[in-house]
Structure I
Amino acid sequence: MSRTGTGTDTGTGAGERARRYRVMTVCTGNICRSPMAEVVLRRRLEDAGLGDVVEVSSTGISDEEHGNPIDARAQDVLRAHGYDVPRRAARQVRATDLTGHDLVLAMTSTHARALRRLAKTPDVSDRVVMYRSFDPAAPVTDAADAEHLLDIADPWYGGPADFVECLEQVEAAADAIVDRVRADLSAREVAPG
């Protein structure tokens, strides 16, 4: 399974290692998939006792939905499955978002390619990982040209069932993402400084 991003801290001082670990989920408009993933990951990280050391945010590749709230259908599905839905506004990802995050989770291969183009250096590009690559039931991919097999379908064009399917895909990968974050945090603690 492709696990391209390292998410490791490159700082050498104690202040760098002590900073919060930052995760960002990215979809197209930042109103459906990425905010759903943000909500799920935040809950899973809090349940794992990591809520105080990990920050989760989301953005979109496009600025088309800038300022809009989470899609009402996504809100409905999240609430129906017991999640609190924050008030937030969609925003477009910037290059500085990539350098400021340890792990950047793309919802589709198209998003991953756009994020890697936006990255200025290979170490920043390596932080971009397909969200579903953490789903143990997802297809195994060894090459970037097969990443599309890990796409989370856009529910925006569908109905409630499509939003439920999206949430199920997001939830299926969430625990392994928590494990990855925990491992990255442990590596930070033992890094020479």
Structure II
Amino acid sequence: MVKVIQMPIIGFLFLSLLISTTSFAQTSKETLHRLVQASVEQCKYTNSYDPSYVKLEYPGGDVPLERGVCADVIVRAFRKVGVDLQKEVHEDMKANFSSYPKLWRAKATDTNIDHRRVANLMTFFDRKGKSLALSSQESDYLPGDVVAWRLDNGLLHIGIVSDVKADKSRYKIVHNISEGAKLEDILFSWKIIGHYRYF
């Protein structure tokens, strides 16, 4: 006769939750790794900075991979892990247009450019609850984090934290400020005005 071992319902639920949490943590770790690799990979083929307005397909539209702006680094990396910021930003802007910046005097959404503007990405991440406290501690900025700066000339800039160490506690950043996507030690080169962790 086979002896059946009965597990109390509370124990069963705890075990199920533990397995689910472990699985989620593993998936999140894998997603972060892919996100970071997708950002670093851009340094191989994006070799110019080009802010030209371009008519794009929607969704999934992009300018030629050899060019782009700082926001394109973020958009391209996120697409590699299944998040199309062109679509996500557009849909959120369309439903909440008044919540987005009016820096360009736009009266309606524009799927060609909205997701390529730093202020819009900052607003989107903030609205989705992805903002973190600003910090002067290097260790607070982890691989996969998105960071936004105000440059010395007043313009906005954005990049993504890589997994390549600049020193013991500081990671290099993937960004495109003038000559294409670069992996550089620039975390505290300008005033940080946004820090986001999406995954």
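Every number here is computed from the coordinates shown, using simple stated rules; none is lab data. Every value quoted in this text rests on a predicted model; they were computed, and no experiment measured them. Cβ atoms are built from the backbone, for glycine too; each structure is taken alone.
Couple of notes before you dig in:
- Parent structure of the calculated result -12500, given that helix-only ellipticity at 222 nm (-39500 (n - 2.57) for each DSSP H run of 4 or more, over all residues; to 500) is the read-out and I, II the choices: I
- Source structure (of I, II) for distance in nm of label points 7 Å out along Cα→Cβ at positions 79 and 167, computed value 1.1: I
- Comparing relative contact order in percent (Cα under 8 Å, 6 or more apart) across structures I, II, the highest value is found for I.
- Structure from which 18.3 was derived, Kirkwood radius over Cα pairs in Å, options I, II: II
- With volume of the Cα convex hull per residue in Å³, for residues 71-142 alone derived as 107, matching label from I, II: II
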